[in-house]
Structure P
Amino acid sequence: MIKITLITLGKLKKKYLRDATDEYAKRLSRYCKLDIIELAPINLSEKPSQSEIDVALSKEAELIEKRIPENCIVTSLCVEGKSLSSEKLADFVQQNINNGKNMCFIIGSSYGLSDSIKQKSDLRLSLSAMTFPHQLFRVMCLEQIYRAFKINEGSTYHK
């Protein structure tokens, strides 16, 4: 069974988001071994300068790098990433399953991800050009991964 690791910065604060995450984790358990790793973001001042943000992103990158599993396909979620349809994401997931590759998806802090993490990624993925609450994004990512598995099995979940 394929292993999918989701590395995120920050903990979910709202119960309804934790419940949604738990629901998708339960649904995904039929298709993969899911490992969600929550890392603490670097604390910043209320109105951080760009240099303070850059230092924080660099420190967060060090934390992330330590948790990326070996020999896996790394996908960084970032607004400037490639936009894929759900079907194309399903193709990407299936291709990695066929090649026996585990996958790691990375969601940065509310300030994004360090360029060093993006450069080490096999895919930079944008789920949308719109801005969403940071904590909701984890649920959206898990839903799209689940949808990919459902598309690949030919389910009516994806219409």
Structure Q
Amino acid sequence: MLNRILQEKGAIKTGEFTLTSGKKSNFYVDIKDACADPEVLKVIVGELEKKVTSKAVAGVELGAVPLVVATAFKMSIPYFIIRKQSNHGMKKLLIGKPEEGVNVDIIEDVVTTGGSVLKAANLLMSNGMKIGKIITVVDREEGGIELLRENGLKLESLVKISEVLKK
């Protein structure tokens, strides 16, 4: 169902793109734009809710923010936002009130190589939190699951890109 919705709502764009990882790609998975549609957000959050097992959720700005906030709200659990830069406001990389030893599931919109979410996991762990698992809406299947496994982290996806691109 999610595969179909992502295709119907135009979340898969074709063209020439540079991904966060620096990799070049001829397609882009635009979960940020798709989540601006409340029906899409509702479906994704419903699927995330089935996978979250920790007492809090976290995600990296920008793509994961609506997913994290909506999921935390629906489940009545705390959330954390991880900023990419800390050069304004309170100059904090971690938004929220971390508690020592709390289990956190990280939510990501798209995982490619896993580098960004690994950095986020390390930040949370350096603040005394434990990572339950990482849940991504779409796994681009470009090494993310392997990198995270090598670092003792588990990645679960709602869909894999091979499933979305299937005709």
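Read-outs throughout are calculated quantities, based only on the coordinates presented, and are distinct from any laboratory measurement. Worth saying up front: this structure is predicted, and the values here are computed from it rather than measured. Cβ atoms are built from the backbone, for glycine too; each structure is taken alone.
One of P, Q was used to compute helix-only ellipticity at 222 nm (-39500 (n - 2.57) for each DSSP H run of 4 or more, over all residues; to 500), and the answer was -14500. Which one was it?
P
Using distance in nm of label points 7 Å out along Cα→Cβ at positions 69 and 85 as the calculated read-out, with 2.1 as its value, let me know the right label among P, Q. Only one of P, Q returns 2.1 for distance in nm of label points 7 Å out along Cα→Cβ at positions 69 and 85, namely Q.
Here Cα extents along the principal axes in Å was calculated and came to 48, 33, 26; which of the structures P, Q was it taken from?
P
Highest-scoring entry among P, Q, by FRET efficiency 1/(1 + (r/R0)^6) of positions 45 and 117 (r between Cβ atoms, R0 = 25 Å, to 0.05), is Q.
Taking relative contact order in percent (Cα under 8 Å, 6 or more apart) as the measure, the highest value among P, Q is held by P.
Which structure, out of P, Q, was distance in nm of label points 7 Å out along Cα→Cβ at positions 77 and 141 calculated from, if the result is 2.8? So the calculation was done on Q.
Could you tell me which structure in P, Q was used to calculate distance in nm of label points 7 Å out along Cα→Cβ at positions 29 and 109 as 3.3? Corresponding structure: P. With respect to FRET efficiency 1/(1 + (r/R0)^6) of positions 37 and 133 (r between Cβ atoms, R0 = 25 Å, to 0.05), the largest value across structures P, Q is given by P.
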